[in-house]
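In structure tokens below, several structures.
Please treat every number below as a calculation from the coordinates, not as lab data. The structure displayed is predicted, hence computed values, not measured ones. Cβ atoms are built from the backbone, for glycine too; each structure is taken alone.
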Structure 1
Amino acid sequence: MNDRVRVRVEDAVAVVSLNRPDKHNGMDFPMLDAMLAAQRQLRRNRAVRAIILQGEGASFCSGLDFKSAMSQPVRTLLRATQLLWPFANQFQRWSVGWRRVGVPVIAVMHGNCFGAGLQLALGADIRICHPDAQLSLLEAKWGLVPDMGGIALLRELVPIDVAKELTFTGRVISGQEAHAMGLVTHLSAEPMAHARQLVAEIATRSPDSVAAGKFLLQQAWRAGDHLALRAERLWQRRVMGRVNQRIALAREQARGKATVDKAPQRQPFKSRQL
């Protein structure tokens, strides 16, 4: 991994930071490579309970750094041949790759979230956005279509007419507008603090349950009833009776007993004589 993406793990929370603040975290090839390396690293890290994606400096990510790409025509052409791959390419894994990580991934969005930046955020499980952030599927500006996983991810969030309008126009919208459309989960004047509060809440649950819930929803959300119900059965079998499920059950039983012990004693019911 290079210094374009930094990974810091504290108290079982990994903070993945895009680190080109002087370029508003514009994505170049080294940043793409570093992001894929971060995904591989965190898929293997069993101690991590949640991941927060953020951008250093004034923006989350301003999209593909076209100036950098055009300054390396041969390398850019070689990367472009990935469009011929019959499976997800590196550009698509930039966003979709986070869905393979078995912990919640939360994107903390501020400043510019354009093109590749917005598509990276869409790859997260939850998006917490500053109201003044600026978001856009900017590819129309360059005569292109969104191709870094964004269209596959948009299907879960907005109606097709909204996705078409954003794609056709490349319009820049505010965090508030994005929230109204369903593109972001929460608005917050302090997105990082909000994210950490949510992570603390999730951390009280079984990590097996959280991971299985993530994968179950991803598999079942757009599937037909038969496949969705099959996915429910399969993932439930994978967690039921395991150590973490037994710990969660014991904890809730202990909490319930404590609540009953503290509750005021009820008086016996006496029927009124008429």
Structure 2
Amino acid sequence: MLDFLLTSEAIFALLTLTFLEIVLGIDNIVFISIIANKLPEHQRVKATNIGLLLAMVQRIVLLFFVSFLIGLQKPFYTTDLGWFSTSLSWQALILFLGGMFLLYKSTSEIYEKVEMPRHDEKSMKRKILDTLGKALVQILIIDFIFSLDSILTAIGMTNGLSPNPDHALVLMIIAVVISIIIMIGFANPIRRFIERHPSMQILGLAFLILIGFMLIAEAAHASHTEIFERGIGVIPKGYLYFAITFSLFIEFLNFRFKRKVEVPHNE
């Protein structure tokens, strides 16, 4: 296990996944804060911290469940139409549905953030709360909704890294725990940073489109799908890592350039 975690591929996957978990968790932090702010002031910090801890536990439980389904590789449905053939397993089905969900979720989220900013936050602010228990129930529901894309992203980033599925599961759990700890400790600074630089969240959602497409390709490969006698191969993770690293590097250059332009202007 330790040998796998110390490999360059596992370390790169862990860093990338932790970053994505934090970026994707920003909306979660925002909604938890909105719910917590409806409580008396002395309960707000408590509600926020409990909410993030509940998010961590919920995601770890979902990771075990989804990882179990991913391990079911025996086909339960096979078809051959001549030009199209496939052997569908639970593993392939989960990967395919997960990829489609990420494509839908990321595209719709980008549209809402660009065309209808603050829409969801305004609807959440209209709901009235008077007890910590009611707040935690709402936080649990919000956590579950936001856990889905987080879990599928983790699956997409770690699937195929090791022949032992337990290695990928441990890597995903470590990334989730680290990201939640960082969000608990730096929730407000992270939220302010993203508010100042909304392009970071749009970039994170764009990465989900890549991961969703990768999951669909892996589903086709896992089910031995052939179209006109041509199989579909797995997209190497290195391509994804390069795209994410290059995009973040360009975004970093944009920040530096913007800061240099603003400083003389302010002076």
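A value of 0.97 was computed for Rg/Rh (Cα atoms, Kirkwood Rh), for residues 91-226 alone; which of 1, 2 is the source structure?
Structure of origin is 1.
Given 2.7 as the derived value for distance in nm of label points 7 Å out along Cα→Cβ at positions 19 and 51, which of the supplied structures 1, 2 does it correspond to?
2
Could you tell me which structure in 1, 2 was used to calculate helix-only ellipticity at 222 nm (-39500 (n - 2.57) for each DSSP H run of 4 or more, over all residues; to 500) as -27000?
2
Have a look at 1, 2 and say which one yields 33 for relative contact order in percent (Cα under 8 Å, 6 or more apart), as calculated.
2
From 1, 2, which structure was distance in nm of label points 7 Å out along Cα→Cβ at positions 67 and 179 = 1.5 calculated on?
Attributed to the structure labelled 2.
Between structures 1, 2, where is volume of the Cα convex hull per residue in Å³ highest?
Between 1, 2, the highest calculated value is found for 1.
Among the shown structures 1, 2, from which was the value 20.0 of mean count of other Cβ atoms within 10 Å over residues 219-226 calculated?
2
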